[in-house]
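S.K.: Following are the structures in question.
A short reminder: the numbers here are calculations on the coordinates, not readings from a lab. All figures in this text were calculated on a predicted structure; none of them were measured in a lab. Cβ atoms are built from the backbone, for glycine too; each structure is taken alone.
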Structure 1
Amino acid sequence: MTQYMERILQELQTTASLIRDENAEQLVNGILEAKKVFVAGAGRSGFMAKSFAMRMMHVGLDPYVVGETVTPNLEAGDIFIIGSGSGETKSLIAMAEKAKSIGAVVAAVTIVPASTIGKIADIVVEIPAQTKSGEDTGNKTIQPMGSLFEQSLLLFYDSVILRFMEKKGMDSGKMYGRHANLE
């Protein structure tokens, strides 16, 4: 059991080392400049997006998960962040096109920067993990399907939060004031 965990941690470390800081910094700046932040993803990538939205709320941002009942309309000046390993999920492509036509900044966090969503996006962050179909991206995994991407996506989103906090001079103590209290 522990040998699998150690291998997964090695894979995550390798993947993290291949992410370009300048692209990540563009995303952080896009969030800082946006009026509202919208996130989306399908399947497990969608769960990572929800986790990211929660942390953004904890640091005082105004984030929304696309598809939730309390999500307002997207407007020019907002940022729409899509986590999609393939960058080819049809529903996410349609959302990216709509967001772009409205005048929002579109950001893609993906394995495939040359994907349809990657080409639509203003900001592209590549997470060079193995694709679900097992295509060789130069970063093989022992894990099934998109697990390496989804885990890396969560760690990347948490890193974006840390960079945001650094730029705003925040510490995690302030975040507890915004933590849910009706649990």
Structure 2
Amino acid sequence: MKNQQSVILVDYNEEWPKAFGIIESILSKKLNDLALRIEHVGSTSVRGLAAKPIIDVDVVIESMEYLPKVIKKLEELGYVHEGDLGIKNREAFARKDSCVPYSNEGMVKHAHHLYVCNRESEELKRHIMFRDILRKYPLVVAEYTNLKLQLSNTFRNNRQAYTEGKTEFITRTMNEYKDK
């Protein structure tokens, strides 16, 4: 069952931005002008923040009209379209194996989640806003790290409860800092 995945946090790793760079480069070449931009979001995108060692990648497209073309290109790189998983204007993609996205080197790529969002996506806007707040305010990073560590100890084998436990903090932080 998906919610029974263990929640293992690790200290921030300087390799995460490099791993994102490799993934982003392959995606950019393949998607070319279909992607407006490719964003490193989630906890691995914030220096000093403890995280599950899985990179979150948001590919931003102009409109969901382009989604069929994007799906085809991503399938060629080894991704499998999973649908929106209940989140409007955000499509999720799984990896066929650890070498995805495929490249000429055929090397293993860092574990990551890939999402395709249109530029109007509320989820995308939330990801970017929260990431940017954390990047700007180190004290919020410290507070968030402490919360995540507490939650990961309490809900070690319940990823859904862990995620839900972060929601109030994320919402409060975004409301507090959105105009700063």
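S.K.: If you work out mean count of other Cβ atoms within 10 Å over residues 105-112 for 1, 2, which one comes out largest?
M.R.: 1
S.K.: I have 41, 32, 26 for Cα extents along the principal axes in Å, for residues 65-160 alone, calculated from one of the structures 1, 2. Which structure is it?
M.R.: Attributed to the structure labelled 2.
S.K.: When mean projected area of the Cα convex hull in nm² is calculated for each of the structures 1, 2, which structure yields the highest value? The partial results should precede the final answer.
M.R.: Details: 1: 11.2; 2: 10.3.
When mean projected area of the Cα convex hull in nm² is computed for each of 1, 2, structure 1 gives the biggest number.
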